[in-house]
Structure P
Amino acid sequence: MAKMTQEMQEMFNRTGLKQVATADKNGVPNVVPINFIKIIDDQTILASAVFMTKTFQNLKENPVCAISFWEGFAGYQVKGSATIETSGKIFDETAAWTEEEGKKLGLPLKSKGAIVIKITDIYSVAPGPDAGKKIA
């Protein structure tokens, strides 16, 4: 398992939308912006499946995903393996968090599932000689 540094976590938290890439069982790619996503710990990211349709289905078929986030000319791509929770403590907490975030936006939001992503690799997406370099 790869670990996000404090600097990576701070950037993740500062940036708005993250880009999440998945692929279906046949390898057909899908990339979407996602807002309902947060860090659980230095090895785990949580996303709420609010508007996801294709992404949610892809993760059911193929749990491998990548998340990209950046700020200016610095950024990271985090790869991992996802599990989906549709009941239990993690789901209940995610559903409550999603509902609260929706209230802030004036929207009645509901989570279809909690997506728990265990980080396996981290790459640099910054331009220059280290672009694409695996860093963790």
Structure Q
Amino acid sequence: MKKRTPVSVIMTKDVITLSLNDDLLTAEKLFKSNHIRHIPVVVGERVVGMLSFTDLLRISFADAVDEDEKTVDAVVYNMFTIEQVMAKNLVSVTSDTLIKEVAEVLSKKEFHALPVIDDDKLVGIVTTTDLINYLIAQF
């Protein structure tokens, strides 16, 4: 196993983002259409928060398939803004942070994704799934 590998090797570089002006229905559509669970919230290139699919589940029935429940989602989503629902106290890493260090951070925290930020600019995102896939590739 490679011990000094930077997170830039496994992070997602083409990151889907949200802005504070986006609504939660837009966020849900991005989560579902891209099969992702975490989206950084940005102002320009600066990350100001992280929204997870779990955040939406906490306030709604986001995984509902019934048409009536989708209208319930829309009503609930209109009651909140992204800024109210997103996580604001972010932990981030840089692209040269070692994968081992990222794994240590994620193993001790209650979240499953970290924005990768270089010079105050979002350059990627790394998730627990990225770490698991990296480990699987080592065997």
Structure R
Amino acid sequence: MTAKQKRLKQSLIKQVHTSKKWQNYYKENDEDYRDKLEAHFGKRSSKELNIEHLIALVKWLNYNLPELPVIKDRSGEATQRQITAIHGLWKRYARDKSDKALRAFVAKITGNTYLHLDKLAKKDAQKVILALKNSLKEV
């Protein structure tokens, strides 16, 4: 982050804490504020937000946006390409090709239970792909 971006971010954080909604409600209801940040941005503090998120938050807190947008960081989630690869490898590897069996395999490999593969963490997807490729080599 450049010095100019750091100054902008600090300015936006100050604007958050001097905004109308913050002064009228969230200053006294900190937990509601943190829950709102987590629901919309996946963070619990304005210091963790990037500049884009802070701009949206400031606009909403000053009544310039009717709704606070949901802008979560998806960088930790599996990509569509990884999910497609898992399904393709599973179809080639598994005897029981059901989604239930695939979820059980994912839970066994990762130690985490997922209801849907689109919620799979990127690092867990990598583990599953590697395990499936290794299983195909053994066959």
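Nothing in this text is a laboratory measurement; each read-out follows from the coordinates by a stated rule. Since this is a predicted model, take the numbers as computed values, not measurements.
Could you figure out which one of P, Q, R the value -19000 for helix-only ellipticity at 222 nm (-39500 (n - 2.57) for each DSSP H run of 4 or more, over all residues; to 500) was computed from? Before the final figure, lay out each step's value.
Working: P: -7500; Q: -10500; R: -19000.
Label of the source structure: R.
Using Kirkwood radius over Cα pairs in Å as the calculated read-out, with 17.9 as its value, let me know the right label among P, Q, R. Here the read-out was taken from R. Could you figure out which one of P, Q, R the value 10.6 for Kirkwood radius over Cα pairs in Å, for residues 12-59 alone was computed from? Working through the options, I get structure R. For the structures shown (P, Q, R), relative contact order in percent (Cα under 8 Å, 6 or more apart) is largest in Q.
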